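Trainee: The next part holds the structures, each set out as structure tokens.
What follows is calculated from the coordinates using simple rules that are stated; it is not laboratory data. Everything numeric in this text was worked out from a predicted model, so none of it was measured. Cβ atoms are built from the backbone, for glycine too; each structure is taken alone.
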Structure P
Amino acid sequence: MPTERIGRFFTFMSRDGWNPRLFLLVALIFIVISRVALIEATPTAANDFDIAIYQSSGKLVLAGVNPYDFNDQPQVRELVRREMSAVNAYDTATQERWDLFVAANLPASTMLYALFEFVSGGSRWIWRLLFIGGDISILLGAYALFTAFWGAPRKRWDQAAIFSIACIYPSLIVSGTIIPEDKQYQTALVLFAAAFLSKQGVAGKARDIVTGLTLSLSVLFKLFGVFLLPLFLVRYWKGSFKAFLRASIAGLIPLALSFILFGAYFIETIGARGGNDSFGVAQHSSPWVLLAALGNSNVLGLRILLTIGLVAVTMWLLARRRIDVLNACAALMVVFACVWLVGADINRMNMAMMFAVPALASVSVWAFRGAAIGNLGIQAIGYPVLYLLMGRDREPVQAALTWAFLVVYFFALFRMRHDTAEETVGNPAQALGEGS
């Protein structure tokens with residue numbers, strides 16, 4: 001009987017899986033082998049739009065040029081632009097356009113590009129191999145965040161959920177490996193920062209310093225770490241003032257270095273980009289391109305209404321203690337990336353989505369399992385089916401899948417209930433922001 005088979009499947013998945021260390025090792029090996037194989041199968045992707053911009057920024061830094069100061073060594077800037085014109089003719093068509101693109105990322109990202117350009121010796125194939133480190137970091141970050149609440153994942157369900165979100169998530173593979181991207185590092189930074197902030201019963205100077213540094217870098221990479229600041233304040237609110245001071249000072253170090261190296265120029269360039277992505281035309285994989293394609297010209301009004309509505313729902317759930325501070329931060333990040341911003345590919349939405357799903361485990365492992373495996377199933381079916389139905393155009397497919405994620409994610413938030421220790425492994429940490 002089908003019901004009996006389903007019952008046996010759930011019983012099987014509820015049992016202990018591999019030893020957690022073995023699971024982590026197998027997942028790491030899978031990521032490396034699968035990503036290298038995809039890179040070898042898609043050699044022309046080394047000349048993609050984003051990777052050419054990243055490399056341009058790295059070249060400028062290594063040449064001693066401030067990418068954010070358009071008047072700094074204009075002759076060197078022009079030489080680098082002409083060199084990169086063979087890779088990406090559109091971005092390099094004019095000096096003004098190229099200047100805007102190479103200054104479009106925050107200082108931590110720019111310094112990573114300089115490091116990658118130095119290590120790679122200018123080889124974009126090696127750049128793509130270095131991007132695999134972002135996928136590995138997501139796996140380790142998701143593992144660390146789950147462990148902060150429930151201990152090392154031992155159940156087959158939990159291992160399957162982590163594997164789904166970190167190893168075989170279709171949008172991560174498409175817009176991360178096949179289309180080279182660095183944004184996986186942002187997801188990993190917020191995962192690790194949240195894990196450090198959520199770990200209960202662990203104190204010490206080293207942890208405070210690492211927490212402050214990680215959180216600061218998560219802000220200075222793609223800005224998304226700013227949504228974890230409420231979690232940071234809650235974590236240290238009732239703790240030692242010295243601990244708060246240590247973490248805060250550590251967090252100020254990367255910020256100070258950013259101003260020392262690049263001045264305040266990056267604030268203006270990033271602000272301009274944020275304004276354009278907030279009030280510009282919906283494009284690429286923004287979920288709003290589907291409405292714009294239907295002739296709906298009032299996208300801004302709808303965005304404002306939906307943003308306010310989802311923020312209100314999130315705050316209501318937090319006030320009713322249906323979710324904790326971590327999941328409120330994650331939900332606001334999702335609203336910002338997937339609902340408010342309108343100018344990016346799904347790689348930007350991934351940064352929020354792939355953080356928000358593991359964050360569910362802080363309240364309910366069942367919500368985490370359902371969201372991780374459920375979204376994997378939706379994407380695994382949706383990508384090929386919608387790709388054929390939408391005229392083989394990747395971007396509207398990803399826009400539709402973003403809408404699907406929003407529905408699944410907020411449904412999981414709304415229906416979430418607190419797990420007990422008997423329902424999983426170990427004792428859950430007390431959710432931040434609850435009680436008292």
Structure Q
Amino acid sequence: MNINEYFQQVTVIGAAGKMGSGISLLLAWEMTRLKNRMENRSRTYRLNLIDARQDGLNDLLAYIETQTAKRAERQIDEPLIQTFVDDVLSIIHTDADFRQARNSWLVFEAVPETERIKIDILRQLNEICTQNTFFLSNTSSIPIGFLDHETNLGGRIIGFHFYNPPAVQRLVELIPARTTDPELTALAHEIARRLGKTVVLSRDVAGFIGNGHFIRDALHAIGEVEWLCRLSRAKSREAGQFDEAEAIYMLNKVSQEGLLRPMGIFQLIDYVGVDVFSSIMSIMSSHINEEAFKADLIDRMVSKKVLGGQHPDGSQKDGFFKYKGRVPVCVYAPDRGTYISLRSDAFERVDRALGPLSIVRWKDLLSDPDRDRKLKDHFARSPSPEAIGLLASTDTLGARLTTAYLRASKYIGEKLMSDGVAESPDDVNTVLINGFGHLYGPFNDYANYESLS
């Protein structure tokens with residue numbers, strides 16, 4: 001079969017979820033494009049969107065209709081917009097019954113990141129679908145070889161990890177197991193290209209490249225919070241030490257402003273979901289024997305049910321921070337079980353202790369034609385008088401924490417390389433830049449890590 005034939009019968013499992021909805025939208029557009037080609041007019045195209053939640057499926061159809069209309073408004077004349085929307089909706093069939101996937105050539109699995117759930121669903125689908133069906137799992141951390149073995153799919157599964165939101169993020173992490181059919185690997189590459197994605201190949205090790213870096217990166221920040229809190233117990237607050245909420249705020253600010261990232265590390269954990277972060281740690285811990293992936297801070301947040309994540313409308317739920325829209329307005333104090341306003345005088349004291357981190361923001365550099373020079377200046381050891389950053393040439397607490405964070409990020413990247421998870425430094429950089437929105441990767445020359453000593 002050629003790829004166009006595979007696209008005639010496609011199913012998305014977990015279609016109404018946060019990831020599934022974006023995957024469904026991209027597939028609907030590509031399948032409609034193929035259906036409208038002259039040579040395909042006589043062929044039938046069917047996209048099964050399957051989810052247990054009927055209200056979620058109703059919302060999904062509304063989402064696809066709205067996003068398709070917006071896309072059409074940018075590309076075609078107004079009289080044809082509704083025709084295009086109708087074409088897209090005409091290939092879609094929604095259902096809660098897995099049996100609707102029985103004739104599909106491609107099944108995209110986008111159910112929650114839990115081994116038990118994925119294994120159970122993939123086993124059911126293996127009984128329902130043909131022995132020629134290929135499965136593409138959106139897992140962000142579970143080894144594909146493990147899923148293949150547990151579900152008896154015989155190499156007909158590959159990791160196809162979209163980044164959130166799938167309709168916007170350009171990255172797909174492709175993870176073939178040693179057992180994956182080479183035909184499926186080649187097909188998955190072409191599918192990703194058709195969907196407009198940048199592909200990075202990852203070795204089949206729990207966490208892959210993206211979460212392999214993210215989880216360890218966050219654990220570094222959590223370790224720094226614990227270190228600052230230990231200091232606070234050893235010294236008086238008058239000596240400039242900090243409580244747990246203040247330490248969380250500090251590391252979040254350092255990781256956002258010092259490292260010039262789109263959001264701080266604890267905001268990112270909130271965005272992913274504290275419980276999801278905990279689950280990924282558990283998965284990595286169960287499949288990687290030589291490392292411990294555990295954090296008491298995360299365990300306490302989960303036990304208190306302060307979990308972050310998103311509401312159905314995409315707005316941010318409260319986690320390490322309380323949000324107004326997407327802007328943090330309070331920070332959670334896990335030791336006290338309450339939120340503290342960021343307008344408190346205590347955080348003014350923290351800002352003074354950190355010192356200046358940067359006078360430019362991540363958002364400002366996104367489209368700045370002079371971005372390369374400004375990044376180099378930001379991380380330079382001895383910046384010129386007109387340079388932005390003072391990280392390496394000053395001895396503030398913020399500079400020291402930022403420098404330690406840079407070294408940790410570089411070490412994590414080197415570990416992903418030495419463990420064979422990433423094939424090249426460029427692959428690590430590409431995942432962090434395209435998947436996490438960073439301006440640079442740990443192997444870019446912007447951050448001259450060796451000079452930060």
Structure R
Amino acid sequence: MVICHRGETASGRLPAGFGLVLAATLAVGPGCSSPLTAGSEAAVPTKAKGTSPGQARRVLVATVRPSHEPLKRSTTQPAHVEPYEKADLHAKASGFLGAIHVDIGDRVEEGQVLAELTIPEMQTQRAQKQAAIRQAGAGRRQAEAATEVARAGVEAAEVKIVEVQASVKRYEAELTLAQSEFQRTQALVSRSAATASLLDEARSRLHAAEATLAMVRAQVKSSESALSQSRAELDQARADADTAAARVDVAEADLRNLEALMTYAVIRAPFAGIITRRLVDPGAFVQSAEARMADPIATLVRVDRKRIIVDLPESEAGWVKIGQPATFRYNSVGPRSLPGKVARITDALEFASRTMRTEIELDDPAEIRPGSFGQATITLADYPDSLMLPSSALLTGAEKPAVMVVEDGRARRREVQVGLDDGVRVQILSGLDGDERVITEGKSSVRDGQEVEVAG
């Protein structure tokens with residue numbers, strides 16, 4: 001009779017957790033072993049036939065095959081409803097409320113007149129600015145007329161210069177003739193062919209021609225000076241005309257500014273929505289929005305779209321993405337759940353709360369009201385066919401996720417890429433194809449390449 005070994009380890013002692021669970025050997029013959037105790041990761045080694053005490057022993061292990069299962073991860077958090085847009089409507093100008101055409105609960109369209117202010121002083125200012133425009137226009141016309149006069153003066157001065165320059169040429173020719181006559185008479189007198197009186201007359205005519213030419217040349221310089229002055233006057237007139245035109249532009253701009261302020265006396269809806277607050281009545285004095293602590297006239301909210309506000313904790317923030325399906329459950333008129341999608345995320349955590357603001361938009365938001373509270377459920381991950389393993393199959397203390405699989409009677413270490421892990425099951429993204437036998441119990445007692453025996 002041969003008695004089988006009873007769970008000896010390499011050191012000859014039973015590992016912790018086994019105790020005296022194995023009460024007796026169940027088989028007779030070489031190489032038999034006792035079954036694995038349920039829930040224990042320790043293995044029952046047996047001597048392989050023909051091995052010596054110093055050789056590696058086969059370890060009894062339990063295995064499981066990966067399963068294909070649907071996997072979904074979601075988060076449910078408190079949420080509340082806010083309008084898609086909200087505006088407190090203020091007046092840009094100060095005045096008395098002449099009329100208000102809406103009350104709370106009224107639905108309004110974009111551009112609809114909601115209230116009107118009465119500001120009498122603006123009418124007076126408008127008349128003043130219109131008179132200033134007329135005055136500036138008259139000044140511009142006067143300056144334009146002065147420009148035309150100056151331009152005509154320049155033209156006259158230019159004509160005068162042309163005339164004087166023509167006279168210069170004429171008197172230069174007369175001077176040349178007088179010089180020739182004087183020289184000829186002088187030659188005749190030297191030959192006693194003419195009397196001295198003729199020479200005196202020729203000299204007088206020469207002096208007269210020189211004086212006349214000098215006078216005409218002086219007139220040229222005077223005309224040139226007059227032309228320069230006329231051109232300067234034209235430049236000044238043009239500058240005055242530009243200034244007058246600028247005064248007209250300034251006066252017109254002042255009027256447009258006042259008329260813009262007058263349009264602020266009419267309060268219009270910036271978008272379509274519902275009036276949720278009305279804070280003033282006709283006859284009340286309304287302060288400009290530029291004044292500190294100015295109260296609004298009314299509050300308008302847009303309700304054709306709504307924002308479902310959720311603050312996700314840090315542990316869930318990394319999973320949320322725009323477009324993920326979501327539902328909003330509320331109890332305003334009985335338990336209801338409305339479908340929607342994640343529309344916006346801040347992509348940053350609030351420092352104080354360590355949460356990330358997330359906004360959901362519903363497919364049909366008509367039946368809920370801003371301010372409602374409820375719970376939002378966001379589907380963070382949805383895998384209809386995932387390869388799953390018990391979380392206990394992963395090796396502990398490894399730098400990278402890994403498991404031990406049985407191949408040809410030996411334990412083999414296999415690195416894997418993991419996905420979702422809820423502490424019970426873990427998603428395997430790569431590294432296994434689903435046909436392997438993955439060691440779940442006894443994996444801590446085997447080494448890569450060691451012979452193992454699969455229980456069961």
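Trainee: For structures P, Q, R, which has the highest computed value of distance in nm of label points 7 Å out along Cα→Cβ at positions 205 and 301?
Mentor: For this comparison of distance in nm of label points 7 Å out along Cα→Cβ at positions 205 and 301, the top structure is R.
Trainee: Also, I was wondering about something else. Of the structures labelled P, Q, R, one was used to calculate Rg/Rh (Cα atoms, Kirkwood Rh), giving 1.56. Name it.
Mentor: Structure R accounts for this read-out.
Trainee: Determine which structure produced the value -14500 for helix-only ellipticity at 222 nm (-39500 (n - 2.57) for each DSSP H run of 4 or more, over all residues; to 500), calculated from the coordinates; the candidates are P, Q, R.
Mentor: Of the structures listed, the value fits Q.
Trainee: Which of the displayed structures (P, Q, R) returns the greatest value of relative contact order in percent (Cα under 8 Å, 6 or more apart) on calculation?
Mentor: R
Trainee: Comparing distance in nm of label points 7 Å out along Cα→Cβ at positions 213 and 285 across P, Q, R, which structure shows the greatest value?
Mentor: R
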